[in-house]
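Asks: So, here come the structures, one by one.
Bear in mind these aren't lab numbers, they're just calculated from the coordinates by the rules spelled out. If you're wondering where the values come from, they're calculated on a predicted model, not measured in any experiment. Cβ atoms are built from the backbone, for glycine too; each structure is taken alone.
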Structure P
Amino acid sequence: MKDFPYTESKDTRSGFGVGLHELGKTNPNVVALTADLTGSLKMDAFKKDFPERFFQVGIAEANMMGLAAGMTIGGKIPFTGTFANFSTGRVYDQIRQSIAYSGKNVKICASHAGVTLGEDGATHQILEDVGMMKMLPHMCVINPCDFNQTKAATIAIADYEGPVYLRFGRPVVPNFTPADQKFEIGKAVMLNEGADVSIFATGHLVWKAILAGHILAEKGIDVEIINIHTIKPLDAQAILTSARKTRCVVTAEEHQMNGGLGDSVAQLLAREEPLPLEMVAVNDSFGESGTPDQLMEKYGLMENDIVKAVEKVLARKAK
C-alpha cells in the first residue's frame, strides 16, 4: 500500500476560492455570484480584485440561478456560490428549468456539503445533492477530495461547456494530491493498485479509503483505491477494468446510499459485470448536530467502516 504524505490539512472550500481567483486573473468572462456567503465560500479575493465581475444577490438563491443563466447568453461564465443545501434543494426548479434544460454554461459551486458541516445540523447537511444533480440531463457532477484537487477542478470547469455541479466542504482534510495536477473531467485517478478488492471513493472519503487501505494491508489484503472525483460523466472504463481484476467492489462517499456514487457504480456493474458490491454511505437518514468527526463515526463513514465493508464483500467474493 502506497504512502500519501502530506504537509498540511486544508478545507476544500479554500481550494475553490483560490481557483476562482486564479480564473479571475486569466479569464475575463468568468463572473462570480453569491447569496450572502462571500466569506464562507472563500470568494473574498475575487470580490476584492474583480469587483465589477462580482455580484452579491443577498439571500435570494433562486434569483441567483436565474441571473447566472441569463449571463451565459452574453458569453459570461458564471460561478454561483452558496451552501450545497441552498445550491440544490432550495433552487432545484430554477436549475432544472433555466440551466439544465437548455444546457446553460453555469458552474454551480456548492460548499458545506454532507454531515461534515457539523453543528449546523440536519437542515443544512444535505446528503442527497449528488443524486438530485446527476439525474438532470446535461449536468456534470464533480466531487474533489482535497484543497489541491478542488482548486484544479475549479479552474478546469471554466473550460467545460455546459452546466456543472462542483461539490466541496468546510472541514480541513489532508491535502495530499499534487499541487500541479491536471484535472481531467470524467477521468478517474488510480491511487493504489491492488488485486483483492476495488475501493471507489469520492470527496472526503478518498482519504478515509487510503487510511483503510493501510489497515487492510496489515491484514494481508491488497486493495485497489480509485478516486472517482467525477460522478457524472462516470469513468466506466476505469471502474470496469478494476472490478474485472479484483472481482469485488466497495464504494465510499459522504452522501445518501440512494442516488450517490455507489448507486452509479451499482447500475454500471449490473449492466456490464455483476459482482459483489458494498456501499459505505449514509443509509436513508438525515443528519444531526455534532462535530464532523462525531457525525462521520455515527453515520458509518470512517476508515474502520470501509475496512468492515471490504471484509464483508471479500466474504461474498466468488472463489
Structure Q
Amino acid sequence: MENKILLGHGSGGQMTHDLITDLFVRYFRNDYLGPQTDSSILPVNTRNIAFTTDSFVVDPIFFPGGDIGKLAVAGTVNDLAVSGAKPLYLSCSFIIEEGFPIKDLEKIVQSMADEAAKAGVLITTGDTKVVDKGKCDKVFITTTGVGELQEDQIHISSGNKVKPGDKIIINGSIADHGMAIMAARNELNIQSAITSDCACLNGLIAKALSASSNIKFMRDATRGGLATVLSELSSGKNYGVHVEEDHILIKENVRGICELLGFDPIYVANEGKVVVVVDQEDAAAVVDSMKKHPFGRDAAVIGEISEDHPGKSWLTTEIGGKRLIDKLAGEQLPRIC
C-alpha cells in the first residue's frame, strides 16, 4: 500500500479495492461487512428503529482524549442512546484529501474499530471518496447509526411527558471537549492538560434506563453545550427549566481556560455528557446507577422542571442571582465535532 492517499484510491478500481480490503475491512471485520455488497442485510428484532446520521470535521483531527474516528463512533452511538435506543449498527463514509498519510488514516480507523467494540456496535457498510488536495481539510467522516427502540421509550426523544417537579441530571463535568479542542488547535501551553470527555454513553444510559422506567427525556450536550439543551427543553413549553450553578461541575483547569479565553462553560461543547430528565421519585436511583459506571462517577442532580417562567430556562448563580439561559447565538467555538 502507498504511504499517502492518492486520487487513485477513490477511483473505484484496484487501488480502492486494496484500501478497503487492507484497511477498512481488516479493522471493521464482521459477518455483515464481509460480503462487501452494495447494502448490508441486517437483523433488527423490533417494530421500531432509531436512525440517525452525523458528519465530523473536527480540527485538529487528533486531540487529547480522542480523534476524529473515536468522535464519529461516539457521536452517533450517543445520538441513538439518548433516544432510548440500543445502538446496533453503523455505516461510515470517508472523504479524504489527496496526500493524507495512510498511517494517520490507519490510526483513525483503528480508533473507530476500538470504540465500536467497546460500545458493542458493528460497522457494517461504508464509502470512501478521495478529493484533490485543498478540496477538504485532511479527512471528513460521516457515520449513520441504527438501533432498536422499545415501544415504552419512544417518548424520550421528544420529552412530551416532562412535567413540573421532574429532576434534571447530568453525568459529570462540562466543557471538557470544547476546551481540549481549543487548547490543541492553538497549541496552548497549559500546565494542567485538558482531556476531551469523548466517549460512547450507551452503557451508562442502559444502567439509567434499568434504574427507572420514568425517564422523560435525554439529550447529549454537544454543540451549544448544556445551555442549548436546557433552552431547547423549555422552548415553547408550559413549564420552565431551573438549574443551580453550584451543582454544575466544571474542572478547575477547564474553568481557567474558559475565563482566559472568554468562553462561557455552559455553552461549550461536550462529547461524553448526557442530560436526563426523570421523575423526582426516581432521581436518586438514576444518579446512583450512573455513579457505578466509569462515565457517571460525578453524576448529580443540577436542577428541576418548574412551573415558574414557562418557556424559559434560568440559572441560579453561586451568589444567589438569577440568569436567563438562551440558545447559543452565532458560532462560539468552530469545528469541535
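Asks: Once volume of the Cα convex hull per residue in Å³ is calculated for every structure in P, Q, which label goes with the largest value?
Replies: Q
Asks: Could you figure out which one of P, Q the value 10.4 for mean count of other Cβ atoms within 10 Å over residues 34-41 was computed from?
Replies: This figure was derived from Q.
Asks: Given structures P, Q, which gives the highest value for Rg/Rh (Cα atoms, Kirkwood Rh), for residues 42-137 alone?
Replies: Q
Asks: Out of P, Q, choose the structure whose coordinates give FRET efficiency 1/(1 + (r/R0)^6) of positions 2 and 274 (r between Cβ atoms, R0 = 30 Å, to 0.05) equal to 0.15 when calculated.
Replies: Q
Asks: Computing mean count of other Cβ atoms within 10 Å over residues 130-137 gives 19.8 for which of P, Q?
Replies: P
Asks: When helix-only ellipticity at 222 nm (-39500 (n - 2.57) for each DSSP H run of 4 or more, over all residues; to 500) is computed for each of P, Q, which one produces -10500?
Replies: Checking each candidate, the match is P.
Asks: Assign the value 7, 26, 32, 25, 9, 1, calculated as P(r) over Cα pairs in 10 Å bins from 0, in percent, for residues 98-265 alone, to the correct structure from P, Q.
Replies: The read-out was computed on structure Q.
Asks: Taking distance in nm of label points 7 Å out along Cα→Cβ at positions 202 and 250 as the criterion, which structure among P, Q has the greatest value?
Replies: Q
Asks: Right, another one. Between P, Q, which one scores greatest on relative contact order in percent (Cα under 8 Å, 6 or more apart)?
Replies: Q
Asks: Assign the value 4.0, calculated as distance in nm of label points 7 Å out along Cα→Cβ at positions 82 and 194, to the correct structure from P, Q.
Replies: It must be structure P, since only it matches.
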